[in-house]
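Every number in this text was worked out from the coordinates using simple rules, so none of it is lab data. These figures come from a predicted structure and were not determined experimentally. Cβ atoms are built from the backbone, for glycine too; each structure is taken alone.
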Structure I
Amino acid sequence: MSSPAPIAIVWFRDDLRLSDHPALSQAAQSGAALLCLYVQDESARPLGGASRWWLAQSLRSLAADLASRGATLVLRRGPAAGIVAEIARDTGAASVSWNDVATAPGRAVADELAARLADLGIAAQCCQGDLLAAPSTVRGKEGRGLKVFTPFWNRVLARGDPPLPLPAPKAFGAAPRIASDTLADWRLEPTRPDWAGGLRAHWQAGEAAAQRSLQQFLDGAVAGYAGDRDRPDRAGTSRLSPHLRFGEISSRQLWHAARFAAAERPAIAADVDKFLSELGWREFCRHLLFDNPDLATRNLQPAFDRFPWTTDPGALRAWQQGRTGYPLVDAGMRELWQTGAMHNRVRMVAASFLVKHLLLDWRCGEAWFWDTLVDADPASNPANWQWVAGCGADAAPYFRVFNPVLQGEKFDPEGDYVRRFIPEIAGLSTKLIHQPWTATPLELAGVTLGDSYPQPIVDHRVARQRALAAYATVRNN
């Protein structure tokens, strides 16, 4: 009588997919019975509401994909290192495999788990599956990561193509069932009230949806991406960021698919290069978080610790609700609330408005985006906020204060984006749509400023001068 196959545990983290999953592929090839595990680690930064909703959909999709190949996804909640080690001990597992999460917090949990497994005599295998280049391979002379994007990205490009993505295992033996939480136990999805209707209408989570989004992008919007990505009135972006955030698709898959498309259609080569540089910026942010675990709470440039931020709950609330009186900013904030996303160009304008027009601490904006974005990334979200505020790596010049009117006229020239999300001013002419306060009573077409739509909460010229004066205090110090 043959003995049962050994048990191999695959610990899923921010990699909720089956293809190009090195840890899963390695465990499946071993012939072991697979126990697939996801742990909601409560020691990590708690997810915001929109990300919790996405996680529920993604885990549901992953569980279905595993079930189609004969395996079950086990859910547990608590300190990940302790839980994974305990399950490995109790099931008599021969090995535990996982993909590296190349951040200091992610590495700390994995290192603790590896130590626990060593004490138990259980093999541990950490695989590379998160980034194009591990932080250890892109270091400056002092052994620290680079803080300027262009030399960072040049170093990554000089490494050549990353390894080819791995195919998903076709089938694998399943381990005996063990106790599992249910998604309902975790209460990831809103119920009373159920505010996720807009998310459901605009997004579908899971690996299959990620692959469809990639193919749709490469078949369509990638042509012209270099310019159209800045146009919120056009469907010019990839819409891949939440899929990438939760690892439903990997950086290597995006890289090779985009390179293949460019080889097939040389006319889109420049657009593909721009797309890959945006992937590179995500990589850059991950490397920043690796070196700076407190990226969401501490200024990368210590001089900003003395910045004269203001405290104005009313202004913060107006910004959150899309009631600043500046249509491009308000359209972006309403898009965020309704769909869990915001166009990338508008994110910059809205963020700049908070920190420079209102002089509100960037951490207020970072926290709001963390709660409301489906693609809220622990590295990109704080790194991008610090970039806009001027206190981060490769930060925007302090004197760059986006004019919301000019930004709207340049990137939403017909006002289509604003009209989509601010229907109360949709009847205004294109000349007035980005500055309704300049309209005559006759031109307002039934809009009552201060009632149906607010007056600007701050004058741009006054706010710009105030911001420059505040930033000068940091520069002078």
Structure II
Amino acid sequence: MKKFTILCFAFLFVGTLSAQTDQEKAAATVNENTIKSHIYFLADDLLEGRASGTRGNKIAASYLANELRRNGAQPVPETDSYYQKFDLIQTGAPNYMELSLNGTTYPLLAAFTMPEIDQSGEAVFLGYGTENDFKSMDVSGAMVVVLGGSEAGQDPGQMFRSSREKVKRAKDAGAKGLLELVQFDEAMWTRLKHYIGGSTQVKNPDENTETAEMPHAWVNTKTDDPGFVKDMQLLYSLASDGQSKTTLHTQNVVGMIEGSDPKLKNEYVIYSAHYDHIGIGQPNAEGDSIYNGARDNAIGVTAVLSMAENLGKYPTKRSALFILFTAEEKGLLGSKYYADHPMIPLNQMSYCFNTDGGGYNDTSLATIIGLERTSAQPLIEKGASTFGLKAIGDPAPEQGLFDRSDNVSFAQKGVPAPTYSTGFSSFNDEIFKYYHQAADEADSLDYGYLLKFYQGYVYTGRLIANTPDTLFWNAGDKYEEAGKALYGMK
């Protein structure tokens, strides 16, 4: 009789587990102490800002791999590691650059590319460097000087975007180099120079890294009229010791949990976030030089780890692929590398549920960049609202945020891929107070809010992974055709 009673209790217990809703399962595994433990570790000074290729970045990768292991995630079949390793080539800023134009010295320089150089001669001024400007004269073998941005605007975003176009025009025209004249105050110049002073790219083992590059620099004139904007020709001299090149060894962290449905387990939902940050930088007023990256992106990493813990206990119908990217801060390089070298074919990826962010200023919201762009919108809205948050779409489309996070590496291949972020309704001082600042510490976060945020993320992930529907781009989206090609849709 006793054995019969125990057996009945066991069946009842199993029945209770199976009867739990996705909402109950999401709430069951997300708790504040676990959230804090992940974020406090990842944002600890010990990791020195987790810059790709550094010791701190490798410590973070080891922590993430072991968290995946602890929660039952396995390495991708036919691999024996949670790491997808690759190398980066990091280009460092020159030690010095000296420039004069028509006899005036311009000391505020930042090089995108700058070989060792010491030359002088005639340069050509081409206005804003538009396509028509370059067609107006032959600049083959000439140093070209242009104004930054365009007549339509000179904000930093426009300048960076137009700069890429001008470089292409200069190279296509056979120019010797490109100098862009910009005007920024000291605070903005200091912030921007961090992104201009060097660059990083994935190392191609077959590529000759010694290939000469065309000099390209921004010159901060700090005035609207450099004095020669009406002159088509001018004299210049440019000298520099050139940029350094360093090889960095880094890694994405990847694991998977198999789905429970015999058919749907062949499809995967990607749960992703980048775990790198910008490392050690300019000390703030308190002398703190470690940029800990609690918001950007220990918050996102913790979302993925929360999902792994949940699915380790309660698998969904579709399989889960957890990807923690390196080198997002260096130009989305980790996600681009994975998308170009997928460990499981991309046409088996039914959805990419990325999470990233620079902070929050409204704890009533979850902000989803790309919310309205895929058929998962009702599931995302339900997931957030169930735990007390309102899901909103991109509040600042002019910023191009969808194409500035790791989700875009998969979107470009055709995989539906929004980014789930903490709540913000605008870019204001509360965002910039912490974004890429040394003040972005674990003890500055609202963990009561994050509890709801993670519960909503996990619940939404479960809804996406369990739905019988095929999720896809909404009609007319810029990535719809890529999706049709990827999945063989007509």
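A few points about this structure:
- Test item: semi-axes √(5λ) of the Cα gyration tensor in Å calculated as 47, 23, 21, pick one of I, II: II
- At a computed 21.4 (mean count of other Cβ atoms within 10 Å over residues 332-339), which of I, II: I
- Taking distance in nm of label points 7 Å out along Cα→Cβ at positions 140 and 428 as the measure, the highest value among I, II is held by II.
- Structure with the greatest value (metric FRET efficiency 1/(1 + (r/R0)^6) of positions 20 and 324 (r between Cβ atoms, R0 = 25 Å, to 0.05), set I, II): II
- At a computed 4.7 (distance in nm of label points 7 Å out along Cα→Cβ at positions 260 and 316), which of I, II: I
- Relative contact order in percent (Cα under 8 Å, 6 or more apart) from the coordinates reads 20; which among I, II: II
- Among I, II, which structure scores highest (criterion: FRET efficiency 1/(1 + (r/R0)^6) of positions 92 and 220 (r between Cβ atoms, R0 = 25 Å, to 0.05)): II
- For distance in nm of label points 7 Å out along Cα→Cβ at positions 164 and 188 computed as 3.3, the structure of I, II it came from: I
- Answer label among I, II for the case where helix-only ellipticity at 222 nm (-39500 (n - 2.57) for each DSSP H run of 4 or more, over all residues; to 500), calculated from the coordinates, equals -14000: I
- FRET efficiency 1/(1 + (r/R0)^6) of positions 292 and 396 (r between Cβ atoms, R0 = 30 Å, to 0.05) - highest-scoring structure of I, II: I
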